[in-house]
Structure I
Amino acid sequence: MRILGIDPGTGIVGFGVIDAHGQKKTLVDAGVIRTRPDQPLDERLIEIHEEISSIIKETKSEVMVIEKLFFARNVTTAISVSHARGVIILAGKQANMPIIELTPLEIKQSLTGYGRATKNQIQQMVQTMLHLSDLPKPDDCADALAAALCYEPSLGISK
């Protein structure tokens, strides 16, 4: 199964695509989509939607796992990230993909067994599970890969 993990944002959207066949998990593609801070929000959202749609098409992803926004200190940031989540989910639905939404706590718990794991612990677990030679960077990319890894039924999360 080809799984697309997403760490949503407006300035940086992390994405990670993995293939999961039983216990074997392999990296297909990963990175970030960056939008310019000086762009109006509507233009940033269009760019995010187009980039995610392109990634879905190019990688032939079958399911999307996207991180839920569950807490934000800055209301303005939370609203713009919610907009970004909306256009990302729209891109997935336009591609007829099931969408799985998980909180950061659920992702950390599934990967490390500890819901308060640090960014570095998540990066190390992603590195180990995908047999990568280096830690996945930046954090947004590692978080997206972590989300994708959580779809694996052996971790207790499924459709």
Structure II
Amino acid sequence: MKEHTAHEPNPKLDLVLERKIDVPASLVWRAWTEPELLMQWFCPLPWRTTACEIDLRPGGVFSSVMEGPEGERHDSEGCFLDVIPNEKLVWTSCMLRGYRPNLAPSGAECNEIHFTAIVTMEQVEDETRYRVIAVHGDESSKNRHAEMGFDQGWGAAYDQMASMLRDMKS
């Protein structure tokens, strides 16, 4: 990974998930950037991602619809800030497509916690170092996100993505 693309997490404001996966970074990139792949792993089962829109450019939309087993629904829309193929994606829920500030009130608890996600994938020999940093504006938001199950939820989604990518690699 290029030095200029690194972000040093602030433990008071950021949540981090870091793993190694035995697939090329190009497959991890595809899992994040191809809607038909992302929909297979992006939220922990028994929830499902039922819709996804990706306009892969700074200012482009990143949106998804997640549905729960009891008919719950969570719509989310954000905006890409940085796109470096096979290395880095940065998106935020603080802005909508075209860098429009996200001012709409939200009924879903998850939407009330706005954050920026920095997703990196670094090829290291035959593995990819995968890292997600959820960057928050204040400690309260970070703590609420952690209490909602950031580690478990993003960890389960990672496990689902890794399983899918290993199957694709075979």
Structure III
Amino acid sequence: MGLDPGTAIMGWGVVDSDASRGKLIMVDYGALTTRAKAPLVERLPLLYAGVLDVLDRYQPEAMSVEELFFTKNVSTAISVGHARGVAILAAAHRNVPVFEYTPLQVKQAVGGYGRADKAQMQEMVRLMLALKSVPQPDDAADGLALAICHIHSARFTALIEGTGS
């Protein structure tokens, strides 16, 4: 499961891997949303409950989230940090291991290029999962990209450690 944290929209995507055929299979995706003007104290419990619901519904082997990254807007980074925290807490309460990836790592794993733009990334998600259209909202496509990134990373790690086929 990949999760793109945010307090207004938290995108998620569940991807399965058919390792024997080298295929990725989109299981489901969506977004948890909160009221734009709602205070953080109201948003965070809703996001926590939503992440728990997705974890309970799909029982993923792992959850990947984007590492906190910001350049200019500190208040946005703090808000995203809160969202990441409740998502990671939900995973911990369900004993789901959490893996973190930088935006650069996700772009390289999915787009093959660390400077891929949002449209390129969305199209690569569509192609890799053999979808008819780009997943919407954008945050859900980002969640799927994080799941794909983790699957590729886990495969690579298994090969390096000699546990993969």
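Any read-out appearing in this document is the output of simple, stated calculations on the displayed coordinates, not a laboratory observation. Predicted model, so just to flag it, every value in this text is computed and none were measured. Cβ atoms are built from the backbone, for glycine too; each structure is taken alone.
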Give the label, chosen from I, II, III, of the structure having the highest value of Cα Rg over 2.2 N^0.38 Å, for residues 11-50 alone. III
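Give the label, chosen from I, II, III, of the structure having the highest value of distance in nm of label points 7 Å out along Cα→Cβ at positions 67 and 147. Could the numbers behind the result be given before it?
Values: I: 0.8; II: 3.1; III: 2.4.
With respect to distance in nm of label points 7 Å out along Cα→Cβ at positions 67 and 147, the highest-scoring structure among I, II, III is II.
Have a look at I, II, III and say which one yields 12, 44, 35, 9, 0 for P(r) over Cα pairs in 10 Å bins from 0, in percent, as calculated.
Details: I: 12, 44, 35, 9, 0; II: 10, 39, 41, 10, 0; III: 11, 40, 36, 11, 1, 0.
It must be structure I, since only it matches.
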Please compute distance in nm of label points 7 Å out along Cα→Cβ at positions 75 and 139 for structures I, II, III and give me the label with the greatest value. II
Supply the structure label, taken from I, II, III, corresponding to helix-only ellipticity at 222 nm (-39500 (n - 2.57) for each DSSP H run of 4 or more, over all residues; to 500) with the calculated value -17000. III
